Structure formats: C-alpha cells, structure tokens
1. Given structures P, Q, R, which gives the highest value for mean projected area of the Cα convex hull in nm², for residues 158-245 alone?
2. Which structure, out of P, Q, R, was Cα extents along the principal axes in Å calculated from, if the result is 65, 43, 29?
3. Which of P, Q, R yields -4500 for helix-only ellipticity at 222 nm (-39500 (n - 2.57) for each DSSP H run of 4 or more, over all residues; to 500), as computed?
4. A value of 26 was computed for relative contact order in percent (Cα under 8 Å, 6 or more apart); which of P, Q, R is the source structure?
Structure P
Amino acid sequence: MIEESIRKAIREMVGGSKGPPVAFLEPAGDRGLFGPESMSWEIHADFMSMMIGGISSLILQALHPGALGGVWDHSTFREDLKGRLGRTAFFIAATTYGPVSMAESIIAKVNQIHQKVQGIDEYGKPYSATDPHLLAWVHSTETSSFLSSYLTHKNRNISIRQEDQYFDEMTLLAAKLGTPGLPKTKIETLHLIRQYKSELHYGERAKSIVQLLDHFPASLPTKPFVKLITEAGFANLPDWAFAFIERKKPSALQRVAINTAVAMIAKPVRMALKDGVAAHSHRRIDGKG
C-alpha cells in the first residue's frame, strides 16, 4: 500500500507508465553504452537523488538565457512541467541502461529536435540548441547536479577516482549529443561551470521557472513528497548560485532537516522502485529477461 502510494507520487511528479520497464529486458546480453560496472549505472540507479539533482540542474540551466531560450520558445515546459521532467527521466534511463539500439535511437531523436531549436533569447542574442557552448553548459550542470545529490543523499564514500570516472563516462554521451572534448574530471567540470558565470542572468524568464518549481503542481496527497524533493533540489545548488536567484544559502540546520527528511522517505522510495529500470537491465545482461 505504501509502496504503491510512493510510485503514484513519483508518476505524478515525472510521469511514466504504471507497468514494469519490459523494454529494457532485450536483447539478451546487450550491455548498452556503459555497462553495469560503470559509475553511471551506480549513480543513475538512485531515483531519489536523481530527482533532486534534476531539480537543481533545471534551476542552473534556467540561469543561462541561451539555454533557457530554447526551452521557453520550443517546449511546453511551463504548461507541462511533469511531462518535461518525465521525458528527461526517460532519456537518462534509455541512454544509461537501455540496449545500444535504444540509446542510439533516442540520442538521434534529440539531435534531430535540436536542429530545429533556434531563436533569440530574452536579451536579444541568437541561440541554437546545437551550439556546443550551450550544450556544454546543460551537460555539465546536469552531471554535476546528479553527482552532488548522489553524494549527499545516497553515498558520500565513493572515491575521487570514482567521481572522475563518472564524468569521464558521461563525456561519451555529451559527444554523441554534439559536444566533444568536455572535461573528464570533477574538478575540471566545476571549473568549466564557473567560467559561465558572466553569461548568467536572473531575468523574468528565469524567475518564472524558479517560481514554477517553487510551486510544483501536485495533488494534496502527494504535495508533501513533491515539496520535499523541490526543497532538496534548491539545497543541492552550488553555493554561488544562491546569490543569482536572490536567496539565502540554507543554514547548516536547514540542510540537516532537509537531508534527514530525504533519508527517511528515501528508504520506502528505493524499496518501491527496487524492480525498476536498473534491475530489468541487469536481467537483460545476465540473459534472464
């Protein structure tokens, strides 16, 4: 009963079907782009920390007018936030755990869509979704947000070598999406992100996105769960970002309260999702689909 309620709350937040992810069971033995020994499989398997990291990455991406322009002009993000998060979640699942054909197919689809996404941003500058500079911002803020959330809410004890391995693996995905040559270590990735700070703005569009996340649409029964995820997403931002979005950094006490609440709800969430995409993909590789 509790597990089904949790699954319902997650579906309400990011969409998704009610059934098991059987598409990830075939073809037998297919290791996908990364394989089960990868850090990508390890980090992306924890849906709780991935949801939190996804919120913080959206906030960061909204601070770049060029990156936000494509979302603002060419998507239904503002009217269908859940749909956007659901599509992003599926993209991550397919490229991380899916067989090679599934991963390559969705990457090709995204690249095809990006070819049509161009325009003028809020400040009168042209943007294009195929611009490697913008793609690097989106990719770097996403991967760093996912790792930060994983370290906070799942496992603080992975090594620097394993952290760097994650960024190294994810450069494969970045290259397939049109951004080759990205940093392969954590410290280099964080340095790259800081280089964008002079390009960031907290304009009316970014403010509306932050407000939308602040008031994430949710039914009454799921509102506490959704509110916790979004609060944790804000807390997961790098310290420098709070000045941009005109908020105080969470105090140590506030962080403890958020992290404690996440830890409490994470246990039943993980139990509810124990037979999810990662588990199905392991069966595919083991030939037990």
Structure Q
Amino acid sequence: MPIITLTTDFGLKDHSVAAVKGALLCKLKQPQIVDISHDISPFNYTEAAYIIKNAYHNFPENTIHIIGVDSELTPENKHLAIYLDGHYFICANNGILSLISSEIKPDKIVEINIHDTLEKKFSVLDVFVSVAAHICRGGDLDVIGKPILSMQELIYVKPSVNQQENQIIGHVIYIDNFGNVVSNISQKLFNTVGKGREFIISARSTKFHKVYKNYSKAINYDIPKEKREMEGKKLALFNSSAFLELAIYKSNPLSVGSAASLFGLKYLDTLTVKFL
C-alpha cells in the first residue's frame, strides 16, 4: 500500500486533520498516513511549497502527497493531480508546486473533474481523499481528470539579478521553528552570479560578509570554550535545502529571541547580496 502524506494549514486544534485521516481509513485497507506538517501559515503558498519541496524526495517512489492549503474549489482555483519525479501530488492549482516543477518537469498533470460524483463537504476530505484512494488502488490519472500542460507559478517569489550582475535581490520565504530566516536565494544562483567574489549580505540594518557551510562552522573550536563567541552569534549559511539562511547560533525564540525577531525580518521581506 503506497504511503500518503498530509500537508495542510489546518492546525491541530480543529477536527479537520482527524476527519481526513478517518476518511482515508474508511476508503483504504491499512493505509500508511504520514503527517508532514499541519502548521503551515494560513493560505501561505510559499511556505507550503518550501516544506513540500524539501520533504517529498525523502519518501519512497509513488508516495501520494495531499496538500491542503487554500484548497477550496473556485473557477480560479482548480484541483490538480500531478505525477512528478516519481511521486503523486494532489493539490489546488495555486502555485504551491512551482518550486518543484521549475526544476523538474512533471510527467503528467490532470485537472480533476470528478466533483459532481462526490458529496462535497470540503475539498481535502472529499475530493483529495477520493483521488488518493483511486491512485492507491492502481487507478490511472486520466480517469479522474483531463490532461493539462502547465500549472500556475509563484512568480513573485523568484529572486532577481540586476543588469550589472553584481547584485541579487531575494525575499524571505520561510521562518523555521528556531526563528531562522530562509531566503529564496539558492546556493547555485549565489555561486553563478558571485563567481567567487567577496560580498555583503544586507537584511535591513544587519550585514554579513561570510557564508558558513553549517551552523557549527561558525564557532572557533580552537580557542577555549569560555572565550568562544557562541550563543547569540549571528551567521549566514546555506542550509540543508541549499538556500541562503540567516540565523542566530543556538537561539531560543521564546527567551533570547531569534534571527527573525532580532533582525526584524518577516515573510517576503527583502534581502540583498552585493558582490564587490
């Protein structure tokens, strides 16, 4: 039985997540259901895309990923079933998968058209669960939708490079559980534009002149522990997803603050990389 993952902005206070799992249990025999996250900020496409992009490829091929973020059916928000990179995705056509599809072309995209055959309470519970069950049973995507060639993209989250090719303008696309700030500037773009030049990363009034390979590389372990600059040290690094991240070493957002709060950054704020 294929694995089914759930990523939503439902939170855990309400009944929605349990209802979706219950519906899957009714339709399938012993389904393997895995929660990726239910703490996506409401209607935050970019946050959902970032989390899905960095989670899905760790699952076995033919895993089915249900994405319940802004999933209500409207004339401008159709439902899609997509086969991409050996995985199935069921979501609304709101651009969430554009961070993945911009790098890997989907093998198949269908616009789901089975709505009239279902009792509709809310889209993820009825439509997405039914499509996931169909795929689990070996059903073809053509049975539940009509093929289309493309899906909506999140154009506004792409970084830009100036004409002189000495500056990248990016934006905050995600703030993690530690308050670290993730930008949409990839390591590949940084290296392509930078060509090994020195640089200044600017985020409001905070400047960075070095990018570390990981968090611990920012600490000089050659000096005595009591003399090291550790907790509270600001740093820039390329995270495990290969995006430029701004962080505070071992920060606690609930006590001493985090990169987001101390640097004064929030979702979609601008940061720049100036190459010298």
Structure R
Amino acid sequence: MHNNLVILAGGMSSRMKKPSTSKSVNEQETSQANNRSKSLISVGNSGRPLMDYLLFNAKKAGYKNIYIVINEKGGLFKEFYGEKSKNNNFNGLNISFPIQYIPKDRVKPFGTADAVFQAVEQFQELQSQQFTVCNSDNLYSEKSLKILRETSNSNALVSFDRDALEFSLEKIYSFAIMNLDENNYLKNIIEKPSVEEAENYKDDEGKIRVSMNIFKMDGKMIYPYLKNCPIHPKRNEKELPTVVLNCVADYTEAFLAIPLSEHVPDLTAKDDIIIIKEYLKKHYPDTLTW
C-alpha cells in the first residue's frame, strides 16, 4: 500500500482550444478553456475546478502525497492549491508541484513519460517508492484509485470494461485496447484497433479492456524505463504506454491489469464542459466535505 499520487497536468491542452460545436458553452467557459489547464476549468457545483474532484476522490481513496506535474506557466495551480513548490496543505493533502520543463528545441512538452521522469528526478523519494500516476483531465473514481493504492502488485493498471464507458462510439473505438494473458497480466496495448480486431482480444469475462492512463508503478523498477524511454515515431513524444510495454518486454508479469466496469468522465474538448458539469451535479454535493 502506498500514499503517492502523481497527476499529469503539464500538457498544452491543444484539443480543448479548438472551437466548440455546442451553443451551451458560455463565454466564461470558453475563455477558461482557451487560457487554463483543462483541470482548472470551473465545472464544479460551486464553481470549483475539476481538479478538486479528482483530489477529493484521491483523499477518500487514502492518498496523502500529491504531486501535480505542471508546466513552467502553471502558476494558476499554485493559486488554487498552495504557493510553495512542495508540501502545501490542501484539505489534509500534501501537495507538491514538479515542473515539466520543455526542451529548448521544442514548443510542446515531451509527453507523459517525460512528465513522470521529471517528477521522479525532482522528487527523488519517488525513485524508491511506489506511486500511482494518472491524467488530470479524467475524473477517476475513489474505487479505481483505491484499487491501485491497495494492490500488492508492484506495478498495475486498471483495465476498464469498454462497454461501461459512456462516450460516443466513435470516441470509444478510438481507445487503445489491452491484450492480457490468462492471469490478467498485460501483454500488449493495441492502438486504433478495427472493430473486428478488437473482438479478438476479449478477456475471460468476454470484455474488451481499455486503458484510461491510470497506472501503479514501482519507482525503483520503472525508473530506468522512464529515463530511457524512446520517442514515439509518429507523435514525437515520450509516452507512458511505451514505458509500460518496454518493462513488460523484460518482465512478462510486470503489470497486472485489474478489471473494473465504470465510466470515467473526461474533459478533453469544450463540448465536454457541459457534459461533466451535469455529471458533477448528479453525482456530487454542492460543497465537497473533505
């Protein structure tokens, strides 16, 4: 059992900056979507950002140390969650801010694997401890966070039932799927599978499993793979799935895939603002009780 959660919030949110197709997104929401990190857009029942709800679920799941990876322009996070670079107290959570620096020859961050690598370089206690890592624009449930915190496996990920995700079919079919062995250890991640191809990878429960980018990692074991992560040939970024699969190539039972059937709300584009606001109204109180 571990107490560390690394939240990736250093991206450029390029898809969020594209125009909305809905007339329901108001001027204030549009302005925030164009100028803020996605997880800081005011979507909550009392005007608070999505990050509040992720942190709320993390605290209920038992996490204590939160590392929010921000970029060099991420000062607004400190206005919400603490001015210090590390050890800010926010409703009983200990929040620190690793910074994902952008290399001089790039205009965008170098990807999710680079974000985690920079976090464990700046907060070296993570190199010898276990931690969960997740996106900042997905609202992972208390249950999914707790599953990874409490598993005895050194490395793991949640394998979500694709049928339980409440997205459009087009979006669902775009998700990478998992190839698992008979004991639910990860063998491969297949990007952009065809409908027919996906049917070949059903698990023992007859479910197609997808990753929503939430992993448990053992710092000592995963550090070399973070440090030596190759650049994706098409997307020109260092990505966490590459780290995971390179580890699996060396250790066939490195990552246990833990099955879960539930929706994972996300905030990818402007149209998602309205959807997630309705979700929060339905599932959370007006004021979070920490």
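None of the figures in this text is laboratory data; all of them are computed from the coordinates on show. Computed from a predicted structure; not experimentally measured.
1. Working: P: 8.0; Q: 6.8; R: 6.5.
When mean projected area of the Cα convex hull in nm², for residues 158-245 alone is calculated for P, Q, R, structure P comes out on top.
2. Traced to structure Q.
3. Working: P: -20000; Q: -4500; R: -9000.
This value belongs to structure Q.
4. Working: P: 33; Q: 15; R: 26.
Traced to structure R.
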